[in-house]
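In what follows, structures are represented as structure tokens.
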Structure 1
Amino acid sequence: MAEERIYEFHNVVPLQIRFNDVDKFGHVNNTIYFQFYDSGKTDYVSTVCKGFDWDRYAIFVVKIEVGFFAQIKGSDHIAVRTRTAKLGNKSFHLEQEIFDTDTQEVKSRCLSILVLYDLEHKQSIPFPDEWRKAISDHDGL
């Protein structure tokens, strides 16, 4: 993982652990973490980039790196927190953590690089100024 930093997250989404997420060992399978991170990404974009048109634009993950620190059990209460760490012209870097809401223990940390894509023109595009400002204001960039 990239170097660890101290920062605040302003976007937190509670997660529901489903019956099928838990394997025969009683913990959430590591592949499910990516679904949890996707829930955080979707909420983050919808919350911060008001009016994001999911039919016109897509956001593609071009790189993802996940560290697993502690197992999640089926009875745990967890959430995912998300923030932009770096905002480029056509891409942005998201930092995310899945944590136990009772103990605040970080169970996993994720760094993703994502690209904004215009579905109609089939090409990556720069972030509109209003989204760039919204992201910068939201995460203090």
Structure 2
Amino acid sequence: MIWKPHVTVAAVIEQDGRFLLVEEQTDDGILFNQPAGHLDPGESLLVACARETLEETAYRFTPEALLGIYQWHHAGRDRTYLRFAYTGSLHGHEPERALDDGILRAVWQTSEEIRALQARHRSPLVLRCVEDYLAGKRFPLELVTHYA
């Protein structure tokens, strides 16, 4: 058996001092996460991030900068995740759109609210990505090259 990490994308979106998160039903209970999900076969990271954001929040998202690349091992599941987190802008909302299975709602939270709910985060990457965003970390999209 060949080991491979789970490649995921996440959108870190801030407007007026609040960050867009999703509240979702997981095997570990109801938790908070950035709009995030797995990379699909043949998909670029940018397309995956925009797609996951739309599917989980009903907001149209355009990635404008790479926030960071994060490797995290979930000891309880013995899985390693490789997360590509992007920041960018929203350009539309489809409030009538049905959200992905398991997504209870999209919520806007301040960084203080996010810190206070840390015990209910899907992973430690939720807070780390917010902290990196607030620290001004941004990398050009060209840092990652997609060959079609």
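Out of 1, 2, which structure matches 5.1 when mean projected area of the Cα convex hull in nm², for residues 18-73 alone is calculated? It was calculated from structure 2. Figure out for me which of the structures 1, 2 the number 1.8 belongs to, where distance in nm of label points 7 Å out along Cα→Cβ at positions 26 and 98 was derived from the coordinates. Here the read-out was taken from 1. Looking across 1, 2, the calculation of P(r) over Cα pairs in 10 Å bins from 0, in percent that yields 11, 44, 37, 8, 0 traces back to 2. Here relative contact order in percent (Cα under 8 Å, 6 or more apart) was calculated and came to 31; which of the structures 1, 2 was it taken from? Comparing all candidates, it corresponds to 2. Taking distance in nm of label points 7 Å out along Cα→Cβ at positions 50 and 130 as the quantity of interest, name the structure among 1, 2 where it is greatest. By distance in nm of label points 7 Å out along Cα→Cβ at positions 50 and 130, the leading structure of 1, 2 is 2.
Throughout, read-outs are computed from the coordinates displayed, never taken from laboratory work. The model shown is predicted, which means the values in this text are computed figures rather than measured ones. Cβ atoms are built from the backbone, for glycine too; each structure is taken alone.
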